[in-house]
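So, here's a batch of structures to check.
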Structure P
């Protein structure tokens, strides 16, 4: 994980063909760590990330990833987050420099959060 990168998104569940690739991307490029898994932690059936994202492993899934429009991700440091994401070879989108697509087609918009907003959102206990 890149130092200083912290983000959040409201709960969204998506099916992904390669759950381990997605877990690494969201951890290293967006600073989202795993808070719970279903199954083997090395090859989970599902994983829930701090920040509200649920990944569902579906290696045979043939449909497009991210059937919704996009994930809106709030970042403590927009520039650091965009730089980390670029290191994964994501595809820029025409909406602006803060928009990109992952290899499976999931579109992400990264927005600069207000000071303290990401820390406050991540401090919320969804099970409390």
Structure Q
């Protein structure tokens, strides 16, 4: 794990990079800005901080790549997001509200509670 705790916004950036990488292959700061609805300067600052924390690298062409530590965080958050969204929609919550709520909950739920939810719902 990364020595410095990545804050919620950093987790959102890492998750977005992971998803964009799956969708597009190469990921640049402008892609992240569009995905999250943030300004390019805000994304550039976040990328700098995440790079300093060891969560990602940026090559000479501006392509963003997650480090092993960054990928671990991104995958954990993305799994939470997907499963929480699914469970909320199964409860009858609209897709839009379920995704928004999952985004808030995914950062704060403990590993123990999330594991128990996965076990209860069969690890979907």
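Brief remarks on what is shown
- Each of P, Q could give log10 I(q)/I(0) by the Debye sum over Cα atoms at q = 0.16, 0.20, 0.22 Å⁻¹, but the derived value -0.76, -1.20, -1.44 comes from P.
- With helix-only ellipticity at 222 nm (-39500 (n - 2.57) for each DSSP H run of 4 or more, over all residues; to 500) derived as -22000, matching label from P, Q: Q
- The maximum of relative contact order in percent (Cα under 8 Å, 6 or more apart) over structures P, Q, that is, the highest value, falls on P.
Where a number appears in this text, it was derived from the coordinates with a stated rule and is not lab data. What you see is a predicted model, and the numbers here were worked out from it, not measured in a lab.
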